[in-house]
Structure P
Amino acid sequence: MPLVNDMQRLVERTIDHLGGLERFHKVINTELTDMTRRWELDVTNIGRILRSHLYVEYYLTEHIAKANPRLGDLSQARLTFAQKLSLLDTSHDRLRGLVSGLRQINAVRNRLAHRLEAMLTAEDVQIFLTHPLFSAMRIEGAKPSTPSVEPIDVLEKFAQFAAHLLANEFSEFAMAVGKAVDEDIAQRNS
């Protein structure tokens, strides 16, 4: 059973509440335009942002589970990304340096989720470029060219970099990188 018996009367009263037919059309068009703009967002950037976030979160969760095998099933805990970050052991420089970048990836994803904004600026990704190892590997990895400065490309590369550090923390590769970093630190301190 409809809530309103007379639809024509409902429309007429709505027009009256809006101050007339001209205002009625203006309000409808303004609201529809805004909704259409939000629907027609750049789905490529949305996908790239979400993929980066999901990729990092997968390896963050895996890292926490490997580092803390007695925690139990993390998926059952239904932790947020921010809560998982708080569980990350940042006593080692390599992981401590990732946290601000991981928070930024989460902030970009949250902005997308809560405001439907898929735009990235150079300012959004500046935090990634301040990570010395990421910056060095980014430059080396792009040779003989130069790395892209497009914000979405930088975000994706940082997500891959962070995921690799998290995934490899307990691997043979990570041990070799760790030794190289430790040697570099020792050399600088001597």
Structure Q
Amino acid sequence: MNTKKLSMGLALCLGLAAGAAYAAQQGTAASTLLVKNTPSGTRKILYKAQNGSNTVVGNPVTNGTGATFNLQMVDGGTQTQCFVLPSSGWSAINTLGFKYVDPSLANGPVKSAQIKATPSGTFQIKVIAKGDSTSITVAPGNPTTSYATNFSIGAGDEYCGSTGTATPNPNDAVTFKVSHDDGTTCTLAACP
């Protein structure tokens, strides 16, 4: 084989690989993670994350794929559920970030979500989901021993949280609630 052609092909491949962009992972600890499995069969999820150092990277309105929220609960077994938040539900919040609204739950159990960075520098993510055991398959363990989250903007960054040093309370078969946690390790991949 011609050495010159091989060298040019190798240089082209290396150039393309160097130019490829990969999403960054930003650690975002949970300020609140509440997962409820009520006796009536209703399940609820409230996830809030807040800190002063992250930035919003990506645009769920124009990227064609929106965003996803992946939640994992471990209680001797592992329960993981991916929630898809399509572009059609997203809109801009001025220049601060984006909000997702689906009050009729046409796209799944996520009723609302937002990701933004305020002018004062506070970064916030919020996800609210409501459904039953068929639409929300993750549920509190008895007890839940660990959790992980991954909020991902298509063609943008991933924002991860995980079990830190906060003690969940309550932590039983009906309710798992952790507040002001500090786990920022990306242990859960973005939704496929």
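Taken together, the values in this text are just the output of simple stated rules run on the coordinates, not laboratory data. Worth saying up front: this structure is predicted, and the values here are computed from it rather than measured. Cβ atoms are built from the backbone, for glycine too; each structure is taken alone.
For the reader, a short list of remarks on this structure follows.
- Taking distance in nm of label points 7 Å out along Cα→Cβ at positions 46 and 150 as the criterion, the top structure among P, Q is Q, with the largest value.
- Computed 0.95 for FRET efficiency 1/(1 + (r/R0)^6) of positions 102 and 174 (r between Cβ atoms, R0 = 30 Å, to 0.05) - originating structure among P, Q: P
- Of the structures P, Q, the one that 51 was derived from, the read-out being percent of Cα pairs over 17 Å apart, for residues 70-141 alone: Q
- Which entry (P, Q) yields the derived value 25 for relative contact order in percent (Cα under 8 Å, 6 or more apart): P
- Computing mean count of other Cβ atoms within 10 Å over residues 38-45 across structures P, Q gives 11.1 for structure P.
- Looking at mean count of other Cβ atoms within 10 Å over residues 78-85 for structures P, Q, the greatest value goes to Q.
- Of the structures P, Q, the one that 84, 45, 23 was derived from, the read-out being Cα extents along the principal axes in Å: P
- Value -3000, calculated as helix-only ellipticity at 222 nm (-39500 (n - 2.57) for each DSSP H run of 4 or more, over all residues; to 500), assigned to which of P, Q: Q
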